[in-house]
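Heads up, there are several structures right after this.
Derivation of every value follows stated rules applied to the coordinates shown; laboratory data play no part. Given the structure is predicted, the values throughout are model-derived calculations rather than measurements. Cβ atoms are built from the backbone, for glycine too; each structure is taken alone.
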Structure I
Amino acid sequence: MSELERKKEDAIWIAKTLFERGRATGSSANLSFLHEGHIYITGSGTCFGRLTKDSFSKVAMDGVHVEGLKPSKELPLHKMYYEKSDQIQAVIHVHSFYAVMYSFLKQEQVTDMVPAYTPYLRMKVGTIGLVPYAEPGSQELFGYFREAVSKSDGFILKQHGPVIGGRSLMDAFYGLEELEESCRVAWTLDEGRRERVDSL
């Protein structure tokens, strides 16, 4: 098995696992990884529960589509994450329940929004920044993300979902799962804050 085939196999397993755990529904999620100077990202309209080796788009680092399916409309989020650090080799974006719910609360620390109630989020990801709401795939959203990307390690798009990068696909997957669990713990412990839901 080639390295590219192995990465695609990992991506397919991760996507199916996230789909089965309810972290992604329909065609709403996307993931990508780097390989030999190109971004491989799930194609537009693909479903995490049904990915195959042909479900990916090959894109140059400048964003030009090289081959395969039309890339996800949220490719710019992935591209900006890769430009943040050469340590980032994979990015996953889903709409997981507790991360989305926690983003509705008024946040005092928008560059470090998820409390460190357990040590593992800091260990596996670091700080989590809140990106203001804008329509998915819009230039407004990409502008907000561009402003936030240098200020935190991982991100939650308000009312939308987490975007987590890692040194590998599995590293990003572990970080994403830890973020969702941390948001579940925070949502449970911070019951009194639920009255302070931010304006929509």
Structure II
Amino acid sequence: MKFVKVNIIFHSIYGHIYQLALAEAEGAKEVEGVEVGIYQVEEFLPPNIIEAMHATQAKKAFAHIPVATLDTLAESHGIIFGTPTRFGMMSAQMKEFLDSTGPLFSKGALAGKVGSVFTSSQTQHGGQESTILNFHTVLLHHGMVIVGVPYTIPELGYVDGVSGGSPYGASTITGSDRKISDVELKIARAQGRRVAEITKKLFG
């Protein structure tokens, strides 16, 4: 059996995006013949700033995750990106990583690969959808095939409480020490599984 590679690349401060990344990986691993890797983008905030943000302990939870490089992108057949929302856009750390992909762009190295995005925001209307849609612009410039979350996923129609998740990608709401809900985790797993399934169809 030919194996295809799906890599999950995330930036996280307080751990919410990391938790979603783990759920995305769980879903992707359900697809036979798919290898899954998890990577984080390099953090450029100094330790004293991280401490002032009360994020030191949260960062330790995923300090063991390797840092993504251009090779992490190049080796992938499918890539799932995770970023917190910053004023309706991706975080600066994720943007810096993507801005370094010029050498891959010049060779068309990501063209035809599968791309997908998940995110978080502090409030229910904090720009989750715009963050993912803005992120899609980068993927389209690289010629990637964008995959979202279809409404065939039952949890996407959940209306009985506060919840993230949209057809553009999984998401969670982080305000007031809120924990990621089971609905949000199910959407993330479904997204990971769908990316893996489509990646396998294209490259398996």
When distance in nm of label points 7 Å out along Cα→Cβ at positions 24 and 104 is computed for each of I, II, the largest belongs to: I
Distance in nm of label points 7 Å out along Cα→Cβ at positions 56 and 176 - highest-scoring structure of I, II: II
Out of I, II, choose the structure whose coordinates give mean count of other Cβ atoms within 10 Å over residues 16-23 equal to 24.2 when calculated. II
Among I, II, structure where relative contact order in percent (Cα under 8 Å, 6 or more apart) as derived comes to 21: I
